[in-house]
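What follows draws every value from the coordinates through simple rules; no lab data is involved. None of the values given here were measured: they were computed from a predicted structure. Cβ atoms are built from the backbone, for glycine too; each structure is taken alone.
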Structure 1
Amino acid sequence: MENHQEDALYQPRNLPDAIGVSEAFLEFQEDLSRVAKVERPVLIIGERGTGKELAASRLHFLSERWEGPLVALNCAALSESVLESELFGHEKGAFTGASERRMGRFELAEGGTLFLDEIGLVSIPIQEKVLRAVEYRSFERLGSSDSIQVDARIVGATNADLPAMVKAGTFKDDLLDRLSFEVLYLPPLRARKEDILYLARHFAAQMAHELGRDEAPTFSASAERKIERYGWPGNIRELKNVVERSVYRSGADVISDIEFNPFSNPYADREEGEGDAEVRSEDAPSAVRSLSDEIKELEIRRLREALSASRNRQSAAAEKLGLTYHQFRALYRKYKDLLAQV
C-alpha cells in the first residue's frame, strides 16, 4: 500500500516571512502576489542565497491552492535515475530495491504546488517527461503503463540562463515555453541597499533570542559601514550567517567586529614585513588593484544593479544609469558574458 505518512517528508522546512523595505524588494513581492492568483507555471530566477524557496512558498500560500500541499524537490541533489523515481514514483519491482509502490512528487502535490528547485540541472530525458506531465497533466510511474492524472501547479527555480541553455541544446525549448508563463527575477542583496541593515538587525535580534539574551544587540557605526559596503555575493543567506556568527561570538550589547570570512586562518604565515598586524581582505588597500580593474568591476556592478532594479528591461536600466539606450547596449555587450555569471 502507498504510505501517505510520507507526505510530510516532502514539505519544505518552515520558512520565515520575507521582510524588506527597498523598492526592488517591494516590486518583487507585488509581482509575486499578482501571479500567485493565476493558475499557471512560474519560473523564479535568482542568485544563490536570494530566497528562491521562500518566494515559492509565499507564492503557494498566496494562491488559491494554499490549503493544498506544497511539495519541494531539489533537482541538483539527485542522479537522473533517482530523480525520475522521486518525480513520478515507482511500482513494486520496477527496479532492484523497489520493494513497494511509492508515490512521486507530482502525485504528492495533487491539488497543490510542486516546487522544482535547480530545474536548470535536469537532464534532457527527464525534461521530456516533465514536459508531458506539465502539458497533459498525466504521467506513468516507473514500472507501469497506466497513466495517472495530476493537478499540480509547477513553480521552477534556477540561477541558470535558461534561454542560453536552449540555444546550447541543454534545455528543451518546449519545456521552457510551458514553464515561463511568468518569470520573476529575485533582486540580489546588492540591489536592496535599504534592506541590508534592516535585515542585519532582524537576524541579530533572532539570534539573541535563540541564545536566551534579554536584549537584541546593536551594531557600532564602523560595523554598520562594513556591513553596508560589503558586496554580499552569497546574498541573504551569507548576511544571516555573518550576523548570527557575530552575535554568537560577541556576547556584548554593541557589536563592533564583523568577520566576513570564517575561514580566515589566524595561524597562516604572514608575508615578510607585515609584522603582527592582520591584513583582512576588506581592509586591504585598493591601490594593489589596477585602475582598469576597478573601473571594470564598477561598471559590471552598476549594470547588474540597474538590470535587477528594472527587472531586466534594458531601456529602463539605461535610464537609471543616465545613459542613452545605445550607450547602454554597447556597455552591456562589452560585459554580457560576465553579467551572466553568478
Structure 2
Amino acid sequence: MKVLFIGGTGIISSACSQFAVERGIELLILNRGNTTSRKPPTEAIVLHADIRDRASVEAALGKQTFDVVVDWVAYTPEHIENDLELFRGRVGQYIFISSASAYQTPPVNLPVTESTPLSNPFWQYSRDKIACEERLVRAYREEGFPITIVRPSHTYDPTLLPIRGGYTVVDRMRKGKRVIVHGDGTSLWVLTHHRDFARGFIGLLGNSHAIGEVFHITSDELLTWNQIFETVARAAGVQANIVHIPSDFIARFDPDWGSSLLGDKSHSMVFDNSKIKRAVPDFIASIPFDRGAEEIIAWYDAAPTRQVVDEVFDKILDNIIQAYESDWSV
C-alpha cells in the first residue's frame, strides 16, 4: 500500500507511522518539518509542506495517487473542504481523525458505541469535529468519496502525562503539594497508550470493510480519576495529596481546562470496542496505565531539561485550592 499521513509525528500518529513502516507500507509523511521531539521513521518519505498552504501541498504531492490518505490535523469543516478538493479521484480511502469527545455529553447510555449520538454542547473542539464528520458523510453519500472516520479517546505516549499541567503535577506530588482532581474523582475514564491505538488503526488501512464506517479505538481498562492520579504518584515514588474540586468551579479560573472537563473528562466514559475488534481481529490493547505511567516518569527523569514546571499553571492550582477552601469554609 501507498499511504500518505498528513501530520504523522504527533502523539498518536507517531506510533502509527512506526507500525506502518514495520508492516511494509510505503509511507509518505507530509508536514512542515518543525517537529523536534518525535522524528518520522527513517523508512518513511517525508514531504515538507504546510497543509494550510494549498500551493505548497500541490507542489509537494504533484500528481501522485494514494491507496490511503490519513489527515491527523483536520479540525474544522474548512480543513475537510480543502482535503476533498485535494484528494477527489486520487485516493482509495480517506481516514479522518475525529474525537470520542464528539459523543453525546453527558452520555445517556453506557457503554458508548459508534452509534451513540454525537452532541457536545460544552466544547467547541468537539462540535467542530462533529461538523467535519457530517461533511464527510455527505461527501460519501452524494459522491462516493471513500471515507473512514476514527474517533480516538484520551491517548498518550511516553512523553505525555495525560493530566492537565503535565510535569507540573508530578513536581507538586514530589514536593507534597496538593493536586486537584475534578469532582469526587470517582468518574470512570479510559486512557489508551499510543502503541495500542496503532495496533487497531493500522488494520483499518486499506480495509475494504472500513469504507463508509466509523470506529473508536480505546483500551478496555477502566480507571477512576483518583486511580489515575494515584498511579502517577506511585510511578513517581510518592503518594498523591489529592483535593477534590467541582469542574464548574475550576472553569471559573481556567476556562480552557473547564471546557475540557465539562465537555469531556468530568463524565464517566466506557467504550464498547467490539466493532474495531471485528474489523481488526488481532487488535488488543495490552499496555495498562500503570506501565504507561512508569514509562512517562522514566522519560521525565532521564533528562532534567524535560522536567519543566509551568509556574503560571502552578499558581493557578494554588489559587483554585485557596478560593475553593475559602468558599467551603463560609
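Quick check on the output: -0.50, -1.11 is log10 I(q)/I(0) by the Debye sum over Cα atoms at q = 0.08, 0.13 Å⁻¹, derived from one of 1, 2. Which one produced it? Traced to structure 1. With mean count of other Cβ atoms within 10 Å over residues 192-199 as the yardstick, tell me which of 1, 2 scores highest. Once mean count of other Cβ atoms within 10 Å over residues 192-199 is tallied for 1, 2, the winner is 2. Largest in FRET efficiency 1/(1 + (r/R0)^6) of positions 208 and 248 (r between Cβ atoms, R0 = 41 Å, to 0.05) among the labelled structures 1, 2 is structure 1.
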